[in-house]
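Have a look at these structures, which come just after this line.
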Structure P
Amino acid sequence: MKDPRDLALKGDHVEEWIDVRFVRPLGMRVARALLPRRISADQVTFAGLLVGVVAAHFFVYGDRRLDVVGLLLIGVAEVLDSADGQLARLRGTSSRWGRILDGYVDNLRWISVYFFLLLRFVHGGAFLGVEPAHVLILVMLAGFSHSLQAAAADLVQGAYLGAAGKPVIDLPEDLENIVLSRRWWNGVSRHYYRDYAKRQALLFPYTVALLRRFRVIPDPGRLRAAYLVRQRRFLPLYGLFGQNAHLAALGAGLLLGYPAALVWADLTVFNLGLVLLVVLHEKSAAGLLRDPALAEGAGAPSC
């Protein structure tokens, strides 16, 4: 029988405190309640998207009470986002497509947050000392920054779990001819997911080169073990700009009457956290590649 923690959590070292204490346990309760019902994990994913978009629309009105309602609904969406994967693991139906769909839905939920906040800014002038004409540019830059931050966190988590024996990360070459779904959107999904994997490889070239080396050397056990020891210390860094940090910035800004706090956090603190993680993580990965005792002949990465 599988350990319940393996079903509830992605992995002990990659989970944030609030997820371990609240989101994952609540998600598992939902998953167990849905287990005997004819509700698929993908349907739970789409339910989370619907709740997230409805939640985001409450932020457009500039009403503190509606802001609180929106934040509470975002909490519900987060629980559903956890429950879909847990339900799939309980049923033994976890798949690459499910992971990809979950990522798409996360992006769409956050796009809706930025969109409705933008509408609020346009009508209410929520930015201090910023011309209205520049608000659109700032929000778009914040959204782009958020997408890079999410890609970085996903790569760091996935690479660590992959080294620990849970293959949850895809490299660009893995996605050339795969079939993600039997539906009409397979080609579109493969195209965008492959581009996503390429962006991750551009952000973390040495890490991706190391993941490739895991696949080609006869016995990667020592290299994997060294990677886990070295990179574990950097895992808490993604908490500086991860999902919960964004939710905290959004919630604090709304409750304090300055919703633009999320945008400024994306452009400043969270981007600094991203740069710090990339630099430290890549420096460590490069050291492993160049260690002849672990990976003889490893040189610069080719991505």
Structure Q
Amino acid sequence: MKIGASFSHRHLKWLGHDPLVAIKEFKTLGLKWIRLGCYWDEIEEVPGNFSFQDLDPLVKFCEKEKINIVLTVGMKAPRYPEYYLPDWLSKQLKFQRLSRMNPASSLLLDTTLNFITHAVKHFKKNNAVKIWQVENEPLDQSGEKWWSIAPNFLEKEIDLVRRLDPIRKILINQWGNELGKRKLYKETTRLADIVGFDIYLKHPIFVFFNFFNRYIGPLDSKEKIARIVQRIKSEGKDFWIVELQAEPWEVGELSAKGDNPPSFLPKDFAKNFKYGKSLKPSAILLWGFEWWYDRKLKGDSRYWNEAIKIISNQSNSQS
């Protein structure tokens, strides 16, 4: 089983850290897979002017150090606010809350496909890029206005990536905590080569005047999720856990405050990883590198040390 982690240079900057320094620390963990994201609003700040200056050094570092890349392309990318439309485009669009992005919006479709074209052409020459992730949780409602991407819009994006690069596989991920309720895995399985679930064992669902917090995990039993995974595999598709919670998730906080956020403690690392492995994915990408790194620099190495332990144990079990 492959093991890796998501790495958001955008979030690291927001935390006040240099991504080029952070990725060197990423290497010391011994992870062989990394998920990077193309953030559209920083790449095409001016219409038709594409700059990959933030990602290029990271991709080149991974190539040099033989770290395999899953690269996310499209309007969505890892980390809140989920959608990264450039300002010049957002001002022209009139999408309301709960809107679904569909091909009827020719402006959005044309500009998105143009962005994906430039991103794929730019990065496909790099051998470290192994897999294209088209959008991030595209079919799920998310972000500030709870938008989602329609399957026929996503299909056009995927068809484009396949034409531009017929060799690499395409990964589509989705929120894995409500599989039975949303049933989006059927559409994801149809479209993708690799189906990815994002699983969080403890996240907040309700707040009442900041006095009452309630946390929840997957709505489906582990047995039901395992049956869904088996169905995906029976259709000839690979299965990954693209985000396995290894970071706290607290209400209203982009980065959890305090030393011991209740949604994820150091002791939860082993429990969550064991849960993820029980679903028999081909790969697990941990979610939370930026958190472990930030805590370590602030003098709290507990999360970093637990990550090292999990990664080392997994590597030893495969040697």
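Out of P, Q, which structure matches -22500 when helix-only ellipticity at 222 nm (-39500 (n - 2.57) for each DSSP H run of 4 or more, over all residues; to 500) is calculated?
Here the read-out was taken from P.
Here P(r) over Cα pairs in 20 Å bins from 0, in percent was calculated and came to 31, 58, 11, 0; which of the structures P, Q was it taken from?
For P(r) over Cα pairs in 20 Å bins from 0, in percent, the value 31, 58, 11, 0 is produced by structure P.
Here P(r) over Cα pairs in 10 Å bins from 0, in percent, for residues 77-236 alone has been calculated and equals 9, 34, 34, 19, 4, 0, so which of P, Q was it run on?
Q
Suppose you compute FRET efficiency 1/(1 + (r/R0)^6) of positions 53 and 261 (r between Cβ atoms, R0 = 30 Å, to 0.05) for every structure in P, Q: which one lands on 0.30? Present the calculation step by step, with values, prior to reporting the outcome.
On the way: P: 0.90; Q: 0.30.
Only structure Q yields this read-out.
Of the structures labelled P, Q, which one yields 0.9 when distance in nm of label points 7 Å out along Cα→Cβ at positions 157 and 277 is computed from its coordinates?
Answer by label: P.
With distance in nm of label points 7 Å out along Cα→Cβ at positions 93 and 205 as the yardstick, tell me which of P, Q scores highest.
Max of distance in nm of label points 7 Å out along Cα→Cβ at positions 93 and 205: P.
The numbers here are math on the coordinates, done by the rules we state, and not lab data. Since the structure is predicted, the reported quantities are computational estimates derived from the model, not experimental observations. Cβ atoms are built from the backbone, for glycine too; each structure is taken alone.
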